[in-house]
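A.B. asks: These are the structures in question, set out in turn.
The numbers here are math on the coordinates, done by the rules we state, and not lab data. Everything numeric here is computed off the predicted structure, so don't read it as measured data. Cβ atoms are built from the backbone, for glycine too; each structure is taken alone.
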Structure P
Amino acid sequence: MAKKEALRELQSRLAERLQAARTQQRGSSWLAVEVAGHGLLFPLREAGEIFAMAPLVPVPHTHRWFMGVANLRGHLHGVVDLAGFLGVKAAEPAPQQAQLVGFNQALDLNCVLLVDRLAGLRGEDQLTREAADGTPRPAFVGARFHDAAGRTWQELSLAALAGDEAFLKIVG
């Protein structure tokens, strides 16, 4: 029970910080998440609500990474296993602190991404951009950054992901 209360408190603090960060227009800000051991950054202006894991209804004939649909606050959302979609899926099941991160309502996509863990908020003052290496990447993959601890963070544009043909084609 204490874990649930601590999780709710963390989600509440994160939601407050997300809202505050969205209203500030000082540089870039990201929601940092972990997926199969990889650090990912979602631009705050593109990220939506954060949900706890919810019961899923599977959808037949879809890719493995499309987990099904969930009723989140009275609305149906498609649930995408982000690690599976990116091809970095770990063999073990999602950890206890797995969360669902929605897309900003402005992107008009009723979909949430399953992430292993929320890692807080990051600002451009906390990260150092890595020089581009020229490797071809999907349009939704942005810049790579390092934090003070030396951890690598990869930016993912949720707006570009929402328009990616492979992401939108859930039928396998």
Structure Q
Amino acid sequence: MENNALHGTTIVCARRGDKVAMGGDGQVTLGTTVMKEDAKKIRTLAGGKVLAGFAGATADAFTLLERFEGKIEVHRGNLRRAAVELAKDWRTDKYLRRLEAMLIAADREVTLIVSGTGDVIEPSEDITAIGSGGAYALAAGLALLDHTKLDPEALVRESLAKAARICIYTNDRVELQTLGE
């Protein structure tokens, strides 16, 4: 992505069966300066039943995450419904339309991307990624998914490690959360 607001974050989500892992690097940049190396960009919601990771301008990403958490609560943990309702708000609310952020959310059944344009996308693969290093992590993850038996945690860690070797806005300080066995 060429949008400068998305620099400084890579979020990856992988699944195999009913086990899901989501991870993010810890780097936060301001322009070309690293401001923080160990930021926490993954959250558990709905009593630990939903994982959410965000990329984008920090304040915008936190705002988006708070709104999403509210939708998850209102819709009693129903991830699809919460994501669709957030996307509706994003498209119609003047304040939300200005947010420069993206979100990956996953439960044990589905992974969804809520984009900066208010779209809800269900990836066709069992791995997805967003942020400045997202394309690199996704490419690595797809190769690993197709040619290894790695569990979701290892897929996320390896995908982020490959992105960190290529993307100057991604570091190797990985935060990882899982759902499932």
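A.B. asks: From P, Q, which structure was Cα extents along the principal axes in Å = 40, 39, 25 calculated on?
C.D. replies: Q
A.B. asks: Kindly point out which one of P, Q the value -11000 was derived from, the read-out being helix-only ellipticity at 222 nm (-39500 (n - 2.57) for each DSSP H run of 4 or more, over all residues; to 500).
C.D. replies: Q
A.B. asks: Thinking only about relative contact order in percent (Cα under 8 Å, 6 or more apart), which of P, Q has the largest value?
C.D. replies: Largest value of relative contact order in percent (Cα under 8 Å, 6 or more apart): Q.
A.B. asks: Looking just at distance in nm of label points 7 Å out along Cα→Cβ at positions 74 and 162, which of the labels P, Q belongs to the structure with the highest value?
C.D. replies: Greatest value across P, Q: structure Q.
A.B. asks: When you work out mean count of other Cβ atoms within 10 Å over residues 58-65 for each of the structures P, Q, which one comes out largest?
C.D. replies: Q
A.B. asks: Going by FRET efficiency 1/(1 + (r/R0)^6) of positions 10 and 130 (r between Cβ atoms, R0 = 25 Å, to 0.05), which of structures P, Q comes out largest?
C.D. replies: Q
A.B. asks: To continue, here is another question. Comparing P, Q, where is distance in nm of label points 7 Å out along Cα→Cβ at positions 18 and 66 highest?
C.D. replies: Largest value of distance in nm of label points 7 Å out along Cα→Cβ at positions 18 and 66: Q.
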